[in-house]
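Pasting the structures in now, so scroll down.
A short reminder: the numbers here are calculations on the coordinates, not readings from a lab. Just so you know, these numbers come straight off a predicted model, no measurement behind them. Cβ atoms are built from the backbone, for glycine too; each structure is taken alone.
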Structure P
Amino acid sequence: MGIYSTICLATVLRAVVYGQSCTRNIVPDLSFKLTGSDVAFPCDSTKNIYKTTGRYVPKNIIATRMQIYKDQAIIALPRYKHGVPFTLATFSLKSKGCKATLKPFPCWDIQEEGNCDALQNAADICIDPLDNIWVLDIGLVNTLEQPVRRCPPKIVGIDLKTGLVVKVINLDSFVTPESRLQYLIADYSKDGRPYAYVADGGAGAIIVFDITAGTGYRVVLPKAAGGGLTESCSKDVLYIQLIRKPSGNNLYFTYLSNPRLFSIKTEYLQSGKASGAVIDVGAKPLCQKIVLLGTDNGAGIFFRYKGESDIFIWNSETSFKQDNFILVQKGDDCRLATEVVAGYRKLMWAIESNFHDYILNTSGCLGPSMAVHPLIKTCD
């Protein structure tokens, strides 16, 4: 993954400066529309059974998170509503045409709702440098309807080369009644030990898990960063992003409603010595709410403003000021990006949807509008 750390940021910056002179735009050839109707079942009879029993409702399927492995896009399909037959999917970025068929990943059997050995609700996914994908399964389904707790929350590690589950981490002992697990990041210490960080937006904490030792703990955020949340604030979103540096990695985090951005060195998280180690990075411009979307696997963090579709990049080696925010994609009125990742053809990729309409049940009978495409224009 680290090969993109300098390439992608430079590519994005070049695109901003030289984009108008490009004679060839590869975006149309690499843009994919996703719909809840284009999903793969083992056979037609299974599809019919799922439809007649309400376990497959195409308009209730929405894609929110994405990782890219070689030429495959792996997509999280959270079970916000009933009728989502599988919660982790994949499609080939080499697919011809603008539509993609979502297939269960790594297989159909691991998607069974109500089976605690299977995935219940993939809230977030993350690929580590050793070609493992880690899935944050919150165990709670139908979260925008009548929530049902199917199983304890867990992290599931899957070997991308074999499709086999290599690790399951039960998170039940780390959550509280207020917990809402939202985002996941996989990291490695300087001596090669794997760690997982989970944003608990409901409880104002970050769960840190040492995967090798099989132990973990909760790091409660300082009050200024969102610790000691009130009941109204407990419904906020806690975003986390990992910046990799030769001198050591930093975890950047912020609540959507918090006017400031914060960071902490991951060595403090890994050692359990996080008290007093949180750094106030700076104030968000004009107190605007910011949605963190991803990184370029180096110093760059992508983001957008709440309710707005334009995507910006900020080089975390510079001060957190509006003068250092570079517009890399002018958005439209239809969809909002929910993640930006590095991947196939050394491009930055965005996954977008009209999630706002989906939440309000105004996306229509065909369901939400979803798309995956490169973030930028490039020249040969």
Structure Q
Amino acid sequence: MSLAGEVCLITGAFGFLGQRIIQLLLQEDELAEIRLLDRHVRPDKLESLEEFRGQTKLTVFEGDIRDAELLKKACQHVSLVIHTASLIDVIGVIDERELEEVNVKGTKFLLEACVQENVKSFIYTSSIEVAGPNTRGDPMINGNEDTVYSCSLKFPYSKTKFQAEQLVLQFNGEGLRSQDKIVTCALRPMYIYGEGCNFLLGHMDAGIRNGDILLRSSKKESVVNPVYVGNVAWAHILAAKAMRDPKKATLIGGKFYYISDDTPHVSYSDFNHVVLKPLGFGIQERLALPLPLLLFLTLLLEMVQVFLKPFVKYTPKMNRQLLIMLNTQFSFTYEKAQRAFGYTPKYSWEDARTFTTTWLESVLPQHRALLKTHSQH
């Protein structure tokens, strides 16, 4: 199936994933129009899309996902919505109420606008973190959508992403004013890496400060399966195409799918080293302290945080749940997505690694200079 002639709305359009989805959409089919909705317009990123645009019209909607009137306007005459916009926070910097308003209420407003404006297809970018890991750090190795895993979500981010995902799936089959029914699904990518990944930049900066030795926050045996941003974007497009086929739409609608690729299974810390090693970075051999002691210290920091809360906002850079997440074996296959809508990785591991390392190499001098300037002040 083709998306040629469709009008598509992308939320979080200037984000890490949103940009890649738009690029691939422009390269793949001649859409009538792609609408870019984001809180802040990035002129440089908008300009970078021009080389791919062809005859497709690009329309920008600048505003908040909680603005119901803006959403109705953005959804008029749209046939497909890809909803990537969300607030991400795993250390507790963002107020829980704001996470709920953006991630849950914003998604609800968008779904309601889609129903009012007869949008037929809706794809939600969920997260691996809605699945776990749980607070005990129980491992999951090559799990799938039917694997039972006991998990009580602790991160406010994880909770709000799960609640939004459930809303999306519940809206599947909702009647539209046109007498059609909306088809919805959710994609759960693993940890996403690639050009533009802020998490990778943060680890690189910490390594520069540490004399080009990357800090280890996860044990070697705590393997996960990161996924390249280009492959996550590709999965969204394949799902969107399949949803145009009534038979496939019936199969896909109301379900979630894990999205991974052929990136080697390694720990988070060792993955950082894989893509930064060609640039001269080493890595700490082991955790700075035994994991049980680190868990105890993070508990103390959380107690300090609670004690100081009435007086000052203090957010530790590490907490117990984040430490558990970084040190739990947790991986999933993409077989169900492959069966349902033909997903296989568009980019090989070799290409994904080369693209990522080349990008890091291009920004490394600037980051070294900035960090040197800050250290001198």
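Suppose you compute mean count of other Cβ atoms within 10 Å over residues 249-256 for every structure in P, Q: which one lands on 21.9?
Details: P: 21.9; Q: 17.1.
Only one of P, Q returns 21.9 for mean count of other Cβ atoms within 10 Å over residues 249-256, namely P.
Looking just at distance in nm of label points 7 Å out along Cα→Cβ at positions 177 and 201, which of the labels P, Q belongs to the structure with the highest value? Provide the component values of the computation, followed by the final result.
Numbers: P: 2.2; Q: 4.1.
Ranking P, Q on distance in nm of label points 7 Å out along Cα→Cβ at positions 177 and 201, first place is Q.
Where is FRET efficiency 1/(1 + (r/R0)^6) of positions 41 and 353 (r between Cβ atoms, R0 = 35 Å, to 0.05) largest, in which of P, Q?
On the way: P: 0.95; Q: 0.65.
Ranking P, Q on FRET efficiency 1/(1 + (r/R0)^6) of positions 41 and 353 (r between Cβ atoms, R0 = 35 Å, to 0.05), first place is P.
Check the numbers for mean count of other Cβ atoms within 10 Å over residues 193-200 across P, Q and tell me which is largest. Don't skip to the end; give the middle numbers.
On the way: P: 22.6; Q: 18.8.
Largest value of mean count of other Cβ atoms within 10 Å over residues 193-200: P.
Work out the source of -13000 here, i.e. which of P, Q gives that when helix-only ellipticity at 222 nm (-39500 (n - 2.57) for each DSSP H run of 4 or more, over all residues; to 500) is computed.
Q
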